[in-house]
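Enquirer: The data blocks that follow each hold one structure.
Just so it is clear, none of the values below were taken in a lab; they were calculated from the coordinates. Since the model is a prediction, treat every value here as computed from it, not as a measurement. Cβ atoms are built from the backbone, for glycine too; each structure is taken alone.
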Structure I
Amino acid sequence: MSAKAADYVRNARSTVLKVGSSLIAGEEGFSFPGLAGDLLALQGRAVLVSSGAIALAKQALNRNPRNLAEKQAFAAIGQPLLMERWRGAFAEHGRRVAQVLLSPDVTDDRARYLNARSSLEALLSAGVVPIINENDAVSTEEITFGDNDGLAARVAGLIGADLLVLLSDVDGLYTAHPDRPEAKPVELIERGEVEAYLAGTGGAGTQGTGGMRSKLLAAGTAARWGVPTIITSGKHPQPLSALDHSARSTLVEAASSPSARKRWLGGTKHRGAVIEIDQGAAAALENGASLLLAGIAAPLPMFREGELLEVRCAGAPIGFGLAARGSGELKASGGPIVIHRDNLVFEGA
């Protein structure tokens, strides 16, 4: 199955690759210059998502952060150290890098989403390698990606990538803990199977906040953007090239790529008002209709035109989409369209 993963790597026109904290912090076998060369050898464009700022600060200060404020301070201390390592690694191959720090509202707000995409496109067109990290120095406990696996998945959707690669300290998903004798590697997860595998995962590595569960969650997010994911080990000087030589990996397949707007809708994390619809409206939506005002089963909440609405039927979430008009205008005019079908995505689609 690594041959199939290698085919995905070779054929991708744009790739997002994420490196975890445990690798950055000095996992045996990982190489900054080796990975830089591996990434630059790809046929298409590449974006790097790199954890590790806090891990490098821990090493520099020889202690752990005690609270959120210290974690933010450690991120500010470690981010220049992280970028200096990547700058030096890519300089060995004659390429420049650019630091890009993102926070969740970049991909949750349509205008900021488009601006971020334009900025990344400009960097890629200039031959510069974007190196992305979460903006930990200003994040809060309530507003955070939580781990860079999820961030990488959203970046993959942001740029319309063909492939997401998550490098870890393990070479993919196993049926049990890799140290157990009964553990068998999972080489392929087909579309729609992620939830079943999530039920059997948990825990995090010693350096990061990720673990296999966060990688599967990220793969599920990427799949909703229409992006397949490869989970493999970064404990190799050239981990992408290693896939050509039977290195183990887990490939999470995705459905055919959706439109750009539906990619954005599928990857949004924060949703606004909740609207309750009746069974007839739910059936009409499943048949490809737009959501009409007549199908609303409960009093209309307050929302703005263009706000992302969560749609529920009998209390259960069934999808989400962009409001065609504000609630005040809908009430005044009588509608009829609340969410156009082109701006509607079903839950889990």
Structure II
Amino acid sequence: MQRAQKWRTRAIILSVTAMLMTILSGCGGNEETKEKPTAGEPVSKQYYIFDTVVNIKLFDDPKAEEHLDHIDNLLKTLDIELSRTLETSQLYKVNQEAGKQAVEVSEDTMKVLERSLDYAEETDGLFDPTVGGLVDLWDIGHEGAHVPAPEDLQRELSLVGYKDVVVDEAQSTVFLKRQGMVLDLGGIGKGFAADEVAAYLRAEGVKSALVDLGGSSIIVIGSKPNGDSWNVGLQDPDSSRGTTMGTIRLSDQVIDTSGIYERFFIEDDVMYHHILDPRTGVPSQNNLKSVTILADNATDADALSTFVYVMGLTEGLKYIEDLNDGTEGMFITKDNKIYVTSGLKDTFKVTDEQYTLVEE
């Protein structure tokens, strides 16, 4: 077998015009970097948590340093609650006790899990938070990732099943019925964390801010300090970071992207990406490069971008259009065609001639 140990993490999503976010590399757990602003510049903080780089920028706020310290503690608390790999986390304990006993969890963990199960029920398992065993098996995004043996794949696939998650709201406990089941809230957890940060900032009266969790869940709060909306460039999935293929203006909105070029490896000239189909246990097979969701909250946007990608272009586009709640979607195909829901047709502009906006 010829295995190309080629893998990468590429943020597909955003570069904000006149305010590109600097992403740290080579960071260790919970490392922080605070940028000292000059006059007129934002106060920003970057650190590594949730297995990703977090970037917060606050504008024209006299209490910015205090807010950033509070956000630091908030995210660390959520990491302790929601991380699947941190051995001291609640979720880790739930997985360790699978098939044995229920585990008490926090209100936040319960909220995220119940929202995940709602989506699992609504999509008949197309979105399933019990795919953790499959995620571990494929290990996509890490050195040494490879196609698993059929028997290993079948074993982990047999342990996927959201209906075997028992939630006791009265006792605030979670129980996985079968030993070996693994909960993974990665398909929604970063969005929830972004929402919690945004809720805190809004409650504190912050008028202009940008919250970025790993480049996949981004919230713009308010407008730019001069009153203009944020001019956002959508990253070209096939190019280096900062190369955009279109622009859109946002105010007080969330944007979230799932794409096959975020994490992948190549084996025997075949690319295997990280968006797994819970029904088959393998990377979802369709003609999409990426799905971008615009919504009013990051929790839903995070989940939607994941399972709508698995749905594919036709079904996914219809699903978002039928929500009729202000949520919008953008779908980029492997042949560089862009399909958008009706609410984006007048606001999204293509800036790269290699891409074509399909008018339907």
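Enquirer: With mean count of other Cβ atoms within 10 Å over residues 59-66 as the yardstick, tell me which of I, II scores highest.
Expert: Top value of mean count of other Cβ atoms within 10 Å over residues 59-66, among I, II, belongs to structure II.
Enquirer: Quick check: 4.4 is what I get for distance in nm of label points 7 Å out along Cα→Cβ at positions 67 and 243, calculated from one of I, II. Which structure matches?
Expert: I
Enquirer: Can you tell which of I, II yields 63, 42, 41 when Cα extents along the principal axes in Å is derived from it? Provide the component values of the computation, followed by the final result.
Expert: On the way: I: 63, 42, 41; II: 57, 45, 41.
Label of the source structure: I.
Enquirer: Continuing with this model, one more query. With helix-only ellipticity at 222 nm (-39500 (n - 2.57) for each DSSP H run of 4 or more, over all residues; to 500) coming out at -11000, pick the structure among I, II it was computed from. Mind dumping the intermediate values first?
Expert: Values: I: -11000; II: -8500.
So the calculation was done on I.
Enquirer: Quick check: 5.2 is what I get for distance in nm of label points 7 Å out along Cα→Cβ at positions 43 and 163, calculated from one of I, II. Which structure matches? Don't skip to the end; give the middle numbers.
Expert: Working: I: 0.9; II: 5.2.
That value comes from structure II.
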